[in-house]
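Trainee: For reference, the structures are reproduced in the following blocks.
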Structure 1
Amino acid sequence: MRPITDRFRDAIANTHQARVREITVTQPGSSTPVPLDIDAGSVTLSDVGARYTATLSLSPMPGTDVHALVSTPGALFTIRAGISYGAGQSELIDLGVYEATQGNNPLTVGEVPLTLVDQTTRLARCRFTAPWVVSGGTRADAIEAMVTDAIATATVIKLADGGTMPAAMFDRDRLQAIADLAKDGNLDVGFDALGRYVIRAQPALTPTAPVWTARTGNAANIIDASHDHPFDRLYNTVVVIPVDDTQLWSVQTVSVSDPAHPRHPDKVGVVPYFHTSPMITTAAQAVAAGEGILQRLLTTTDHIKATVLGNPALEYGDTLAVVHEATGSDPGLSGTYLLEDFTFDLVSGAQEITARSTDLAELAES
């Protein structure tokens with residue numbers, strides 16, 4: 001969680017506290033941010049794809065062509081949100097640095113809709129113009145080089161190295177190359193709320209030190225919530241496949257072997273998960289990768305989904321405590337969860353959050 005004062009922590013638990021926001025746009029070549037106002041808007045944080053996205057409905061500005069102002073290629077937007085304490089005092093929290101990816105110019109006077117994405121969109125746009133060769137070193141160093149090649153002014157924070165890697169060559173897709181390196185090195189990568197590119201180990205639950213508590217009952221900050229249990233993710237087999245004929249090893253398969261396991265193939269059938277990686281060079285590495293993936297797939301994950309009095313300082317990977325007080329017909333709930341995503345309403349301050357019960361993220365087939 002981003003640093004906040006005790007005063008801010010107390011204020012965001014109060015439904016009557018005035019919420020404020022600050023949105024600016026800075027034109028390429030300028031150092032002067034121009035303030036914008038909104039009639040509606042939200043910021044979404046995600047563990048998949050771009051870390052921060054936003055949708056805004058910009059208010060008209062007398063004497064200013066708002067659409068022209070915000071549609072300049074390369075213009076950078078910043079969003080901050082927080083609390084007004086009155087008497088000119090406020091506390092604002094950074095909520096991302098963005099480029100515009102979609103918008104339109106209303107023919108009549110009115111609001112200007114705008115979609116923003118953090119600078120992941122630039123990494124996706126600036127594909128390699130020639131095959132990108134990595135001769136070795138750490139995965140974090142390789143990722144940093146790919147990021148700064150596309151965004152020379154980027155600040156890269158390396159908190160983990162992802163281990164050393166073999167020589168490799170990547171073709172065209174810069175963002176996919178970064179994703180492959182991060183996955184193989186068990187790294188979490190993305191732009192943070194300040195617009196810095198952070199390379200770190202995958203976040204882990206810290207049950208003894210949650211950064212924030214969502215609760216019902218006394219001093220409640222949960223408006224609505226549900227506790228979801230998965231019944232459909234029954235993977236019990238991992239099939240590791242060579243990317244192409246340059247990987248001189250055969251398909252390797254790893255399955256649940258314990259007949260007492262609830263997901264043994266005799267009970268639910270063979271449910272395969274397919275994996276490829278250009279970083280695997282031997283059959284032994286393929287088996288090791290398959291075994292590691294299988295252990296993650298066998299971890300049962302439940303989710304808490306809640307609408308809460310918003311805390312804009314939350315970040316992906318934060319450990320949250322969730323406390324639901326017991327009633328005569330409800331046994332209640334108390335546990336720690338890892339924050340996966342949120343959508344923060346910039347006007348009302350309400351926030352929809354999703355958090356999972358394990359620090360192992362659900363995997364997507366590669």
Structure 2
Amino acid sequence: MREDIFYIDAKTKIVDFLATEFEDFPVKLQNRFLNFFPQIMNYEEEGVKIRPSIMFTNNIDAVVRALPNPSKIELFTDDNENMFATRMKSLVPFCTLDWCIYVSAAEGVTSYGIFRNFNSIKEAGMEERIFASNQLKEKSDKVFAIMVRPESAWTVKMKSLKGRVINVNFALDIKTINDWDDEIKEFVDASFSKLKTTAKKLNEIKTLYKNIFKNVLKNIHGTICVVVDKDYNEGWTIDGTRDELLADGIWLKEPIQLSKLFISHSSYYEEKLTAMSSLFYSMLDFDGITVVDNSGRILAYNVFVEANLKTAGNIIGGARKRAAYTIINSRKKNIVGLYYQSQDGEMFYASVKK
């Protein structure tokens with residue numbers, strides 16, 4: 001069940017969410033959290049913008065036990081909530097290293113720390129594992145857990161063990177709130193629609209892509225990743241004519257095939273897989289567009305498209321958004337679609353119009 005709410009009634013809805021999803025959530029902690037809430041989307045420390053994930057629970061040990069390879073570090077224990085803002089300032093920087101903050105409140109004691117799960121980049125992430133855990137779902141009347149994390153520069157997502165999700169939107173106008181999981185699923189499915197492999201390997205490489213783009217959403221200010229047909233070759237169309245739309249960029253002489261790394265069982269393949277995934281992440285952080293095909297190969301990066309105002313349509317936004325809609329409306333048969341993410345966190349996947 002999902003509910004989208006906006007800043008006008010945000011406080012009332014957040015208080016209601018805490019009351020129904022976390023029984024006996026301390027009132028004083030609630031007030032401290034509400035005061036801190038607007039900072040979450042645009043938190044900055046020493047000039048570095050950070051999007052922290054914060055888990056509120058009454059039993060952090062039960063949450064951690066649901067993970068296969070966890071680590072938890074408790075850093076502070078207080079007998080009241082007065083230090084909440086100070087504790088957050090101390091803990092948020094660890095989120096740049098993929099740690100999640102926890103605030104565990106029970107029996108008049110509030111403990112603060114960080115935790116994470118150590119797993120392969122091709123396996124489901126920590127948050128996904130926690131909210132899919134049958135072990136925790138069976139205890140949801142006794143163990144309460146709420147994950148709070150920014151989705152963009154104007155939206156914060158709150159998710160509970162009971163399955164309720166709310167998006168709190170602080171935009172001045174009502175924007176369409178795309179669910180990142182839905183948008184990235186469409187993009188990932190398109191990126192591997194022509195990859196021939198086993199169901200197990202296909203699931204693993206799709207999870208790998210999702211994990212890469214989860215870091216993109218969290219840490220990269222903006223990107224476009226275009227999916228082309230597997231027969232598309234450095235600006236040449238399937239029928240052998242030159243296509244100039246994506247010609248201006250750095251095309252790899254040998255495409256990177258992440259799927260091939262899943263075939264190897266050598267001791268170093270996990271390290272190589274992580275390194276190549278990091279390389280892909282770096283390409284996505286370059287100016288311009290990254291190009292992949294629908295058999296899962298990485299073809300090019302730093303590609304620039306001259307925005308066609310007629311093709312782009314009546315689009316309000318910067319050069320990246322105009323370039324995205326130039327491609328979406330290009331009607332190129334050999335271009336499948338694109339993932340778009342703006343500097344302020346707007347994101348979507350769109351198929352190219354045919």
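Computed from the coordinates by the stated procedures, all read-outs in this text should not be read as laboratory data. Since this is a predicted model, take the numbers as computed values, not measurements. Cβ atoms are built from the backbone, for glycine too; each structure is taken alone.
Trainee: Here helix-only ellipticity at 222 nm (-39500 (n - 2.57) for each DSSP H run of 4 or more, over all residues; to 500) was calculated and came to -4500; which of the structures 1, 2 was it taken from? Walk me through the numbers on the way to the answer.
Mentor: Values: 1: -4500; 2: -9000.
Traced to structure 1.
Trainee: Follow-up. From 1, 2, which structure was distance in nm of label points 7 Å out along Cα→Cβ at positions 47 and 287 = 3.0 calculated on?
Mentor: Working: 1: 3.0; 2: 2.0.
So the calculation was done on 1.
Trainee: When Cα Rg over 2.2 N^0.38 Å, for residues 183-318 alone is computed for each of 1, 2, which one produces 1.10? Display every interim value, and only then the final one.
Mentor: On the way: 1: 1.39; 2: 1.10.
This value belongs to structure 2.
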